[in-house]
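Please go over the structures that come below.
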Structure P
Amino acid sequence: MDTLTQKLPGVAAYLDYLIITGKTEEEHWTNLTNLLSTLQKHCFRIRLDKCEFFKHSVEYLGNTIDKDGKRPTAASMAALSQLPRLQDFHQLQAFLGKVNYYGRFISNLTDKAAPLYNLLKNDTAFTWSNECEQAFT
């Protein structure tokens, strides 16, 4: 699906989920028409019962997308803020991966997370300091 839709403007694909955007209703309609034509040309079928059209706001892959752009959903941010204190390198790597996914929405992320990244350096014992706690919260 990705290769089929990658050249279509205003279309994002993830597995079998598609989102079609446009800055205006006309642009959205054009992008939708182009996508549907491409799907038909390649013998793809869609299930109308799984489709929603002309929404002003959608949640997609943990983000809210609307006329103002893309931002993390409140539920996504709440899930991050409610994680228990990290206990080992594996949990730290998983946490930093989640945080990096939302990195462009977190100002000065590199500086704020520096104590956590320092724990990943070679030959560093996993010692949870006050600086780590502050960076985590």
Structure Q
Amino acid sequence: MRASIKSLDIEGLDDPEAWPEDIEYFAALIVMTIGPDYEDAGEFFSCTVCSPLWFAENVLKTKRLDPSHEDIQHPPKFGRHYLFATRFNEKLIVEAVRHWVTSQEGVDWQDLAVRLSRNLAWEFEDYREYVEAPQ
């Protein structure tokens, strides 16, 4: 089984004022509906696409009220649910996401969705069915 993207939106791109001024320093949220390639429906997945420069300044560094503390060593951080691009290019970003999503395979939808959730935040990630406690 393979996945297909039913819809993909890089939030804010419908407003040209929201486009990054510096194409090498940006971050945007990508929201997608992805499902089995033989169905019209899908589930929500997302990730943050950003430049390494933006990530370094906004995730790796902890902002401090006192700027003299900006140069301290910061602990390593995980980058799950991030897609890195050195420059903002909508076409290349969308192509990269589509290529990766459609290259993933699974034995069934659950297996495939878990595989996709390694790089994309999935609406059902860590979902546990509610079980009423015995009385």
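Assuming 11 is relative contact order in percent (Cα under 8 Å, 6 or more apart) as calculated from a single structure, say which of P, Q it is. Here the read-out was taken from P.
From P, Q, which structure was helix-only ellipticity at 222 nm (-39500 (n - 2.57) for each DSSP H run of 4 or more, over all residues; to 500) = -11500 calculated on? It traces back to P. Comparison across structures P, Q (criterion: mean count of other Cβ atoms within 10 Å over residues 41-48) gives the highest value for Q.
A value of 35, 16, 10 was derived for semi-axes √(5λ) of the Cα gyration tensor in Å, for residues 17-96 alone; which structure in P, Q was it taken from? Checking each candidate, the match is P.
For structures P, Q, which has the highest computed value of distance in nm of label points 7 Å out along Cα→Cβ at positions 9 and 25?
Q
Could you tell me which structure in P, Q was used to calculate Rg and Dmax of the Cα atoms in Å as 18.1, 60? That value comes from structure Q.
A value of 16.6, 53 was computed for Rg and Dmax of the Cα atoms in Å, for residues 49-120 alone; which of P, Q is the source structure? Comparing all candidates, it corresponds to Q. Highest-scoring entry among P, Q, by distance in nm of label points 7 Å out along Cα→Cβ at positions 33 and 105, is P.
No value in this document is a laboratory result; all are computed from the given coordinates. Since this is a predicted model, take the numbers as computed values, not measurements. Cβ atoms are built from the backbone, for glycine too; each structure is taken alone.
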